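Got some structures for you, see below.
Bear in mind these aren't lab numbers, they're just calculated from the coordinates by the rules spelled out. Everything numeric in this text was worked out from a predicted model, so none of it was measured. Cβ atoms are built from the backbone, for glycine too; each structure is taken alone.
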Structure P
Amino acid sequence: MAIKEKQDRQSLHRNTTARTVIFYIVFASLWIYCSDAILAWFFINPDRLTRAQTLKGWLFVIVTATLLYCYLHHSLQRLRNREERLEEERDRARRETQERLQQLNTLFDSMSAVVYVADIETNDLLYVNRFAMEYFGPDWQGRKCYHYLQQGINRPCTFCTNAQLVKHGKPGDPVTWEFLNTRNGRWYECFDKAIYWTDGRLVRLEVALDITERRELEKVKDDLLSSMSHEMRTPLTAISGFAELLMNEPDLQENHRRHVQIICKEADKLTDLVNSFLDVRRLKTDRARINYEFLTVRSLLDKARESCRDCREHHEFRIECQSGLQVYGNRHELTQVMTQLLANACRYTPKGGIISIIASGTGEATSISVTDPGIGIPQHERETIFKPFHRLDTGDRRTTGGLGLGLSLAREIILLHGGQIEVDSVPGRGSTFSILLPMPVDDKPAGDNPSPTARES
């Protein structure tokens, strides 16, 4: 606003000066040309002509002075009126800005969250709400954000999001992240956005919500699930072991053998469920990349298909995979992902349906998609299905087993591999789960040039 007002004033002054000079040049030129012609026509005597030109000169001074006075008075009056209007507009804009800031201040002070504004270039604090002052103190003015909000930090934080908020000198997309505050030891979920401040400069607006209690509850839940899972392994091992011993008894009656087979089958399902619990916890707490190697995609898909023996009796698998196509990752984890996607496709596809698996690569990344003609996924469910314990069919409509950990575990594994997993679906017409896995640039195997797609079933 201040820069625009200064530019407007300078432009107004330049225009007024230019008009004055032009007016004087035009009037003086016309006076000299016309007056000399008139005097030469009326006066032939040189003495009289000289006296007449002297009088003409004095008259020119008087007339031009009078005209300049009138014109400058008029121009300056217009200039004053224009400046008064600019001043009124500036005052009105200042009042509106103050009113908006007051409204925002009232709104932010009513929030149970830390809200502050800091200059993106200097990290100077420009605004702090009441809730933040209760936690970090009222002496925020003239301080850097990292001095005020953190402890033992004398330079911009290494986790600062400023570089992510500005794109090509303009505000970019917001950034949401979590961190443990070094001053009060509490966890915060932060929403950062670059905005223009009242003076036109770029600033960072951050809204930080205290999620310490939520993190503690999640830790208690994870610890409880982990403890329960470990404790359940011992009785499950005993059940499975004694059930197998009973199966090997030669004198076991046939109806008893069927009952023991059911025990073995259900014990295996419960063991898989416990292993899923432990895998989810491990992937969330241990992000180490272990046992990574180059794997043939075709072998992973064949292994996953073999793991779905029950599904193969009721569905047909069709695989299209480039010859020699490879991925870089953990064999067990990626096989687990593919098995889960195939099992889900079979679970939600009517008997006799065709499950299509297509794998292709460009040398930089590998794409694997699993398509089924099943019930499909509603639009509002396409993100929540990847959350732990979420089920697509719940309540009285539930027709399939499981606790909803499979897709959550699959996404954690793919993210750990640096890839992406997405779903595209039309309710009633089927779904397609797509996986994109990058190939390490420095570790590509020599001669890895996949050939064109070969169709196999």
Structure Q
Amino acid sequence: MGHEIRILAVDDERSMREMLEILLKRQGYTVVTASTGNKARELLEAGERFDIVITDLMMDRGTGIDVLDAVKEHDPECEVIVITAFGTTETAVEAMKKGAYDYIAKPFNVDEFLIIVRQALERRKLIRENIDLKARVEGRYRFEDIVGRSPAMKAVIAICRKVAESNASVLISGESGTGKEVAARAIHFGGARASGPFVPINCGALPEQLMESEMFGHVRGAFTGATADKDGLFKVADRGTVFLDEVGELPPPLQVKLLRVLQDRNVRPVGSSREIPVDVRVISATNRDIDELVREGRFRTDLFYRLNVIALHVPPLRERPEDIPPLVDELLGRVELETGSRVAGVSSRAMRMLVAHDYPGNVRELSNVLERAATLASGDSIDIDDLPESVRGERRESAPVILPDDGADLGDTLAHVEKRLIEQALAKTGGVRTRAADLLGVSLRSLRYRMEKLEIDSLDDEK
């Protein structure tokens, strides 16, 4: 059943009210009428909601401007159409300036009037859809919705919460696919700039010759093809957040210009001598070792310190296997929404394989694996046969162990490896110690001793 469209018609002439009511009801709309502006205001103050208000401008008690003010006070997204008598166009223009959708002069053509009504309803629908979409996007990036029960991800979320309310620059490091942009959006939508735009800029995807224009804008005639002035993405992000993804890819000339923008809070479009003030927060991300780039002279030290006021590292998925089961649930829900898949879950055998995989592509790889498996699954859950060979295949050969030049503490190194293996075994078995001991080829008593020595907590304290 569709949304009921409710229209309020306000006019002090009974014949006009009746004509509007008959005309609009024939179109399938629900119509409420009011004989004065004051009565219209009373309806709005009583909580009545309307998609459109159609009001005469000149009435004895309460003008159409009064009705318009009351509508915008109670429901700013409600569209108002004003009806004006011949010779009062100036008043109608005043109504347009105050937010009316359109005006129509008496006597009016019925077909033209209905077209204006339909156009106003379409605009109302688009505004509603945009508000709903923004709410869903913001909700998806709330701190509460970031999936991660591992200590490492809990630490990431805690830092995001702390820095969200500040304007400090944040530099997020981590491998590709770990969720750096998710963290950046959570910081934006969790802070004071949430109502402003979040503008991502992929510094590695823009051609160098176009990068300055895209970031800072250009004026007409600045270069071949610049046929009109264009705002840069920094200007588009005014009062919001700029997310510089893969900032380590910025070429040196752009590093200099970005540093100046961060220092002066002004941008200068290509070909212009005029600077434009911008109020933006900058969050950057990189999958490269930016400290190494600084040491090699390929990234400016002064820019690095401007961007790296707050450092945040998102760990790879292989270092937090306990996050994989809740991520699987979350990602399968998204797959269902986006593809219509009816796969509801993952078998225990398939889950063990998913947890054991190394994920060089991190969360992005896990998402792709699940979308493929959900598409191929013949039942209502994903099983081993639905997983790609990269996940079902034999474990890859371990990386060679290399002794550092300055030596290593053998005891600490072995303890670290032992702790990682035990934690992964517990994650795969849902914390059941007896099954974890079987996976590791040790007795339950030996596993308990090692867990106590290495200060490892289990999800299941009974087994």
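Looking at structures P, Q, which one was helix-only ellipticity at 222 nm (-39500 (n - 2.57) for each DSSP H run of 4 or more, over all residues; to 500) calculated from, given that it came out as -17500? The structure behind it is P. With distance in nm of label points 7 Å out along Cα→Cβ at positions 126 and 414 computed over the structures P, Q, the top value is the one for Q, the highest of the group.
Have a look at P, Q and say which one yields 7.2 for distance in nm of label points 7 Å out along Cα→Cβ at positions 30 and 422, as calculated. That value comes from structure P.
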